[in-house]
1. Have a look at P, Q and say which one yields 31 for percent of Cα pairs over 15 Å apart, as calculated.
2. If we compute relative contact order in percent (Cα under 8 Å, 6 or more apart) for structures P, Q, which one ends up with the highest value?
3. Name the one structure among P, Q that helix-only ellipticity at 222 nm (-39500 (n - 2.57) for each DSSP H run of 4 or more, over all residues; to 500) of -23500 was derived from.
4. Could you tell me which structure in P, Q was used to calculate mean count of other Cβ atoms within 10 Å over residues 5-12 as 10.5?
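Derivation of every value follows stated rules applied to the coordinates shown; laboratory data play no part. Please read all numbers here as calculations on a predicted model, not as lab measurements. Cβ atoms are built from the backbone, for glycine too; each structure is taken alone.
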Structure P
Amino acid sequence: MKPGYADACNNLGYRWAERGENLEQARAMLEKAVRLKPKNVAFLDSLG
């Protein structure tokens, strides 16, 4: 897996969720980011 992949998942998922777009995909991206880096509090916050 490429470095920064979890960050990209979080960023995209957060932007979609914030705009109310692609909500199912946004949640999936955020969940993937948390699975990849479960101790990253920013990712947990985005998912919350």
Structure Q
Amino acid sequence: MVAGIVPASSVRTAQAKMLDHNSHYFPIYFYELQTNKHLVQNPFYKQ
């Protein structure tokens, strides 16, 4: 499925990202993380 959507040069990268289940969720906005200390950023989006 991924191979039909992304350019051939990016297929392996896209497949690797899809295997990481944390990549399936959006990041939490920085403002939300600062105002609510109980929230934790998705590990896929940590810098």
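1. Attributed to the structure labelled P.
2. Once relative contact order in percent (Cα under 8 Å, 6 or more apart) is tallied for P, Q, the winner is P.
3. Working: P: -23500; Q: -8500.
Computing helix-only ellipticity at 222 nm (-39500 (n - 2.57) for each DSSP H run of 4 or more, over all residues; to 500) on every structure in P, Q gives -23500 only for P.
4. Among P, Q, the structure yielding 10.5 for mean count of other Cβ atoms within 10 Å over residues 5-12 is Q.
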